[in-house]
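Structures are listed in the sections that come next.
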Structure 1
Amino acid sequence: MLNNIENSPFTPGTPVPVDMFVGRSEQIEKILSYVNRAKRGNQENVFLVGERGIGKSSLASFLRYRISDDILGVHIFLGRVSSLDEMVRRIFDGVLKESRNRSWFDSIRDLFGNYIQEVSIFGVSVSFAPPEEDLNELVRNFPYAMANLIEKLKNKKKALFIVLDDINGIAEKPEFANWYKSFVDEVATHYKNFPVLIMLVGVPERRVVLSNMQPSLMRIFRVIEIEKLSDEEVKTFFDGAFGTVGVRVKRDAMNMMVKYSSGLPLIMQEIGDETLRVDRDDSIDLSDARIGIANAAETVGRKYLDPKVYKAIRSETYLAILRKIGYHFPFRTFKKSDIAKKLDERERKVFNNFLNRMRQLGVIERDVEKGRGSYKFVNELYPIYIFMESIRYRERTKKHK
């Protein structure tokens, strides 16, 4: 079993390998149609929207793989990037790295000129490193620079596919919204042939922020929303992943893992990885699944919840309240009065403080549509964590009996 763990097919925290990708057929078909439009010379703009952990990056990676024969794709993770200069530098740096050891690299090298740095640590690599004043100029003349790049690639690739992932930092900046609108307008008015598809990847809140800062910007994008995977798609993923290491999953164990995964790839990866670590006989039974899910709950809390949130909800009283909220899963909303009925005297005394603290931390907000005393979680990950934490609690309680 040690060999299975060392060769685990699960990749928590990173996009799923393309050979393990499941679902999203409708969204893939739509985006591929926009890719085809880009290949015909139309500049396309897509906004891939979905909750955290729902598999946006995995879908973007899969699409990049699917179209790699005749399109140059670059997947840029912006993380905490908040400046246009660094965003544009990373775009061209991504193009440069994707072109390394390709037949067209010399053409790219000529275009990038003296701005290429070669690094020989752990093998030779390249990076794009222009001086600040030239980078500022590149930001201002981004369409022209892209047009020159397209010209260099025209005999090798039919279009560029640029994924700007994890845009949380840059999307908060008004200059990004204004810059992007100006970029699209300039392309539309000055370039007849511009085979580039740019796909922004972000949570719904980022789209709202951009829309508020530049209302006309959202009319530019073809919005693709992705939802949770179906139970059957989750099962297909687990069957394939465990099958690659020769591990069989019993039906009741599979049903439990599917249920607690809640259709979120992020949770699927964590549950699969932790359950594989528990298994000792290449057969996942119900006991393995319970322990794996319990361990995954702790991992999810530490890795993906805001540290302030994770610390706040670790008190036994708050956890007890959360577990009683979690009994109603699947849910995204709850009524204060419904939960209060389930609390003991000690929990009722701190319930108002609990609600206020969760609102301050951005975990819940008032649900105006459901009426007075109603609340909703701002992120799908919170109720799923609460749901998983309930089984962790039961497993821990059993051990102490």
Structure 2
Amino acid sequence: MHIQSKLPNVGTTIFTVMSGLANQVGAINLSQGFPNFNPSGRLQSLVTEHMAKGANQYSPMPGILPLRERIAEKIRLMYGASVDPETEITITAGGTQAIFCAIAAFVRPGDEVILLEPCYDSYRPSVETVGGVVVPISLSAPDYQVDWEEVKKCITPRTRMLCINTPQNPTGTILRESDMLQIQELLRGTDVILMSDEVYEHLIYDGEQHASALRYPDLYARTLAIYSFGKTYHNTGWKTGYCVAPPELTREFRKVHQFNVFSANHPMQAAFADFMADPAEYLGLPEFYQQKRDFFLQAMSATRFKPLTCAGAYFQLFDYAHISDEPDLAFCKRLTTEFGVAAIPVSSFYSDLKDEKVIRLCFAKTEDLLAQAGERLAKV
């Protein structure tokens, strides 16, 4: 039997490769983006409570209404926007599933999708699976700033979607109001849809505000905004997220969602609905993770690695060009096997594997582990 792969150039993800190597040699795993600490005990108890009450069967396809109502309240509090929980919010099986559904619902064979690279590695294969054509725009270290005039030049009659991510994985950069207003203007009068990946919305530092697409009504009219409870409440393994979009976009999104997973985890949804009654649980996240970022930077100050600016998310980039001229993948593997700390090569987030001698380390870890990683990397 002859099988023609839809993704002939895709192998095992770099996250699986580096985490597997870390486990094999017993290294500190700062490669994959997940906390090494548990979510709130109260949140865990709420899941058990709702299981005992019988929330163990399929939830409604869009998600349970109490959770969607809580999300609408949060959006009103955070961004001053009013969204209808019935027609504009869909609960998903994590952010990555929401991203796939957003792309699959609107991108047809031959449609072009603009990606700002380096970017989260699920975007490209999601586009290619449905026959879309990726148009990558390469950003460069150390600041990874977007030239919106260059983006404008890439928009053609075949452009169907622009994908943005703020705060950004892997760079830790953020888009600001000036960026969002430029996006709003360059998409005006087009049929281009914006996929705004905002899963790190609460992980933003130094007094900055999250420039959500939901803040800008003209932009929101063409936006599917993606969020993740896993990133917000330290439970990436629960795989629960949501998509916020205007009714006409939500209708198409749900057509794919219902045949992709139908519905998300029921007891988790019920627990999140109760837990979100206290906004302090998410309003305190910027300070919580900024302390971790600053602690990690201090732990790394005795090393030869040069930190790049981290304005959001829980990843810190480091330049190692003055340490070694090795390709970043080889360098990351050597860090793992010889020094016991696993990192991610930033080249893996580019279509052309652009290598600027920059690595990504995750600081969503306990301080003892971050301190230990700093001690090990000081020997490089």
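Please treat every number below as a calculation from the coordinates, not as lab data. Please read all numbers here as calculations on a predicted model, not as lab measurements. Cβ atoms are built from the backbone, for glycine too; each structure is taken alone.
Which structure, out of 1, 2, was distance in nm of label points 7 Å out along Cα→Cβ at positions 222 and 358 calculated from, if the result is 2.8?
The correct label is 2.
Please compute FRET efficiency 1/(1 + (r/R0)^6) of positions 190 and 294 (r between Cβ atoms, R0 = 41 Å, to 0.05) for structures 1, 2 and give me the label with the greatest value.
Checked 1, 2; max of FRET efficiency 1/(1 + (r/R0)^6) of positions 190 and 294 (r between Cβ atoms, R0 = 41 Å, to 0.05) sits with 2.
Figure out for me which of the structures 1, 2 the number -12000 belongs to, where helix-only ellipticity at 222 nm (-39500 (n - 2.57) for each DSSP H run of 4 or more, over all residues; to 500) was derived from the coordinates.
Label of the source structure: 2.
From which structure (1, 2) was distance in nm of label points 7 Å out along Cα→Cβ at positions 94 and 326 calculated, if the value obtained is 2.9?
It traces back to 2.
One of 1, 2 was used to compute relative contact order in percent (Cα under 8 Å, 6 or more apart), and the result was 25. Which label is that?
2
Going by distance in nm of label points 7 Å out along Cα→Cβ at positions 126 and 166, which of structures 1, 2 comes out largest?
1
On mean count of other Cβ atoms within 10 Å over residues 198-205, which of the structures labelled 1, 2 is highest?
Largest calculated value belongs to 2.
Looking at structures 1, 2, which one was Cα extents along the principal axes in Å calculated from, given that it came out as 71, 52, 39?
Going through each structure in turn, the value belongs to 1.
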